[in-house]
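Q: Got some structures for you, see below.
Values in this text are rule-based calculations from the coordinates and carry no lab data. Source: prediction; values computed, not measured. Cβ atoms are built from the backbone, for glycine too; each structure is taken alone.
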Structure I
Amino acid sequence: MLTPSDKALVPFVSVDNMMGLVHHIGIEKVLVDLAADIEADFKRWPLFDKTPRVASHSDVGVIELMPTSDGEMYGFKYVNGHPKNTKEGLQTVTAFGLLADVQSGYPVLLSEMTLLTALRTAATSALVGKYLAPKGAKTMAMIGNGAQSEFQCLAFKAVCGIDTVRLYDIDAEATKKAARNLANKGLTVVPCSTAQEAINGAEIITTCTADKQCATILTDNMVGAGVHINAIGGDCPGKTELHGDILKRSDIFVEFPPQTRVEGEIQQLADDHPVTELWQVMTGDVVGRKSDSQITLFDSVGFAIEDFSALRYVLKNIRGTAFFDDLDMLADPDDPRDLFGMLERRLG
């Protein structure tokens, strides 16, 4: 058997190794550091290739590819979204991703991204909250207590300084699960029996539900002045969470307008409805929160640059650790022109 050369090997981060890496660093530090890396990349937004994700839709879900490059590194994520999966004992979202060197085209990292997507989504939400949430906000309503909810709560604690989360889900067992997982995490956790109860006293409202439909998780009368809404459940055509009247009262902030207008809450509005790109807020070119009475809305759908940032974070943090495996992934013949000869020698 031929021994693979160093050029043939690509670091691979499995689910088990991702969990080990997160525990090694500490989940709140991971969330804070991820938010910082995503912020740094948003501040150099014009350097990146930007395209809406390539989506294959079916009546039960979606499978997507999310590519981008900053000219030095190239990255993509494969991800699905199948709301029905939970009832079948499967994850709603699964993902993996790859980073490659633009100069050679050679991959430099292959990684699970189911856990990493949960982390980067939460880190992005909290990063945006740092810019848009009311000053001194301490309480967040977490509506939708599925797989993403605990990550969101801990990210807003670590990045924005909230100390109380009010939980609601139509499935009471999901709320019990989230409350159990958040126990002893430094948060006051308040399970609620309705969405309205969860919103009472909250300066930040996060919605994260999974049904692939135009739902109304928040009605207009539920949202008072001065709040920040972090809407992360609507992420494909025909899937929304907010009543359209809320959007008309809010200043709306988005990642990449051509993608968000198709997939986000603003698919309910006219194509020319004004929105603000988040990268411009982070560079200081545009003001985010302007007043105490303003309703700010992050219409979050997830964008490839966030995944690129997350993959680069993993690559730099696995160095010198045991939290990866080398995969014999690339052919490396003695003569680059003699791939067939390499194949023949496998028989020797």
Structure II
Amino acid sequence: MKSLNLVPFVSVDNMMRIVLEIGLEPVLRDLADRIEEDFRRWESFDKTPRVASHSPGGVIELMPTSDGALYGFKYVNGHPKNMKEGLQTVTAFGLLADVDTGYPLLLTEMTLLTALRTAASSAMAARHLAPKNAKVMAMIGNGAQAEFQALAFKAICGIEEVRLYDIDATATEKCIANLKGSGLRLVPCRNPEEAVEGAEILTTVTADKQYATILTDNMVGAGVHINAIGGDCPGKTELHRDILLRSEIFVEYPPQTRVEGEIQQLAADHPVTELWQVIAGTAPGRRDARQITLFDSVGFAVEDFSALRYIHEKVQETGMAQMLDMIADPDEPRDLYGMLLRAQAARAA
């Protein structure tokens, strides 16, 4: 059996082993750097809005891209109702392949990896958009993504205090317990207004699939950076429209964000800046201390590509993967049926 026919598979257990061996904060920093590298070469990627299948309970999506040498895709769902049934709101897996042969190079879980890359993407964007030397972040929504966001902003942006609020107080308690010993000051808050008080970065990461107003206009003062993550499909938003009108808005890929992000509330021609342009130095990021910057993040396939590329490298370094017999390998490439016949004969012998 040729080695090309055996594909490394990173299970949840092996993903955790990789992260724990390297260290969570170093992984977040590495992912942020890989994502930034790929944003700098944004124009080399195939780009298309993700293919989404919506249902009353949620959405299932495919997110593909290629840089001409490697091809990657992620399967991911978003089902807010799952939490009440004891299930994950978001699950995912992904594949990286060689463009030249079409053969897969890696199959991996991406439920954990998506949480890591989302946090890394948020903090990477904040490196370019947030106020300089910001130390305090508000986190509204304390579910599965919250700890990763907090640690990414600590590791990548130097955040020291996180002010936490969730409509479910047990989620905040969970978050504080998990982040104990992280070096962050953790402040539980009674409402969103209390959470944003004194914060320089406002992160919204709620799960409900509906138009919502997590931040009202009067809650957002001058000079803050808003990291809006939760609004990520049609009909799902977190910010009052007036906040958008006061903000300089930065997005990943406008054709996708205008359908799924906060800016679905605005006219189709409302001006936005693509984040890759800021990273490449062709467009300004934060221009002054009083400016409100908004990263309207819905997640894009290039970020997943960066994460897949990173994990592929780490699998080669650590060997933390199972080898799956995924590709048929007949003795003669055109004789696939003959391979089946020989297997039948071997069983009968």
Structure III
Amino acid sequence: MSNGEGNNSINNQVPVQVAKYPKQVRRNTITHEFDQGEPKESLASPENDNHSSQASKLLRQGIQQQQAGDLIAAIKSLQQSLEMFQLARDVKQQEQVLSLLALITYTSGDYRNVIAYCQKCLSLTDTPDLSVRMQILSHLGNAYRHLNDYNKAIEFLEACLQLTQKSQDKRSQVAALNNLGLVYKASGNFHQAIAYQEQSLIIVEELKDSWGIEQVLKNLGNTWYALDNYPKAIAHYEKCVKIALSLNNPRSAAQVLKNLGNACYAIGDYAKAIKYYEKRWQLARDLKDKRSEEQSLGSLGVACEALGDHNRAITYYEARLLLARSIKDRRIEEQALASLKIACYALGDYAKAMQYEQGTSSST
């Protein structure tokens, strides 16, 4: 792979290198990293060469800002870079900058601008660079999925998949197949989603890409969960959590542990659900994620009640109550008080139930 800078003493041009898989935990999308290769040296005037040099500096700056997570600054630098490459009439570099802008705006959730940057890129030339074209088709498909235009999303992602197969780009095939699975899941075609995601899993396991395996396993687990096939969801989630922890990715593990506990609860395996909820609670405390912590405590209380262990449930509900008060969340405080009242009634402790009843009244 290119190191992202190239030989600036020769042509003052910089091949784009984006983060391999930008963090998109909430989207579950896999984005591409394509081989960009060295751009050919332009036959440019000294004035244009100066524009290219300035554009390259801004491009490097934008890449660094993107990798540091400063997306607003990255977009500003790249837009300035794009203007300079336009003045230099450097179409190849314009394509790469537009593709990177599309990726960053996707990461920030600005899907309309993703489409605008992609359309601009495709309008530059009838024969765009193959790797850039794959990226653009991928960005378009992913953006249309989030805009709920599933037909267009499938159209662009299928075209992207065909290009990845033609170029035998295995890593990009993983992304295209995974993302097609996400579209079909979003449209309610769960079996087709699983077919694509399982193909993606086979390839990513061949590549021994642990990060990619984790993502695809999570998405497969989510699709099986949507089908109410909890045993298969659990099997995929368990593998996913193991890999996430091995990669020191506790946030992803905590997210999957929630689903894992819920799946175990759904099949009546309350003891196992408690085990996973407790693990999520532990990770939430380590991460100082108060919201996940209070959710875990609520889930633990419910699972303990399902087992008939009301005393243990009360312990978790009381911890949730204290946490809700510490973060001044009245809604969660009232939920915790209501849960405590019900658990106390189940134990026959009516006096304590009344105390919690009064606590509910005084907090409203």
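Q: From I, II, III, which structure was helix-only ellipticity at 222 nm (-39500 (n - 2.57) for each DSSP H run of 4 or more, over all residues; to 500) = -9000 calculated on? Each step should come with its number before you reach the end.
A: Numbers: I: -9000; II: -11000; III: -25000.
Label of the originating structure: I.
Q: Thinking only about distance in nm of label points 7 Å out along Cα→Cβ at positions 221 and 301, which of I, II, III has the largest value? If you can, show how the numbers build up before the last one.
A: Values: I: 3.1; II: 4.3; III: 2.5.
Greatest value across I, II, III: structure II.
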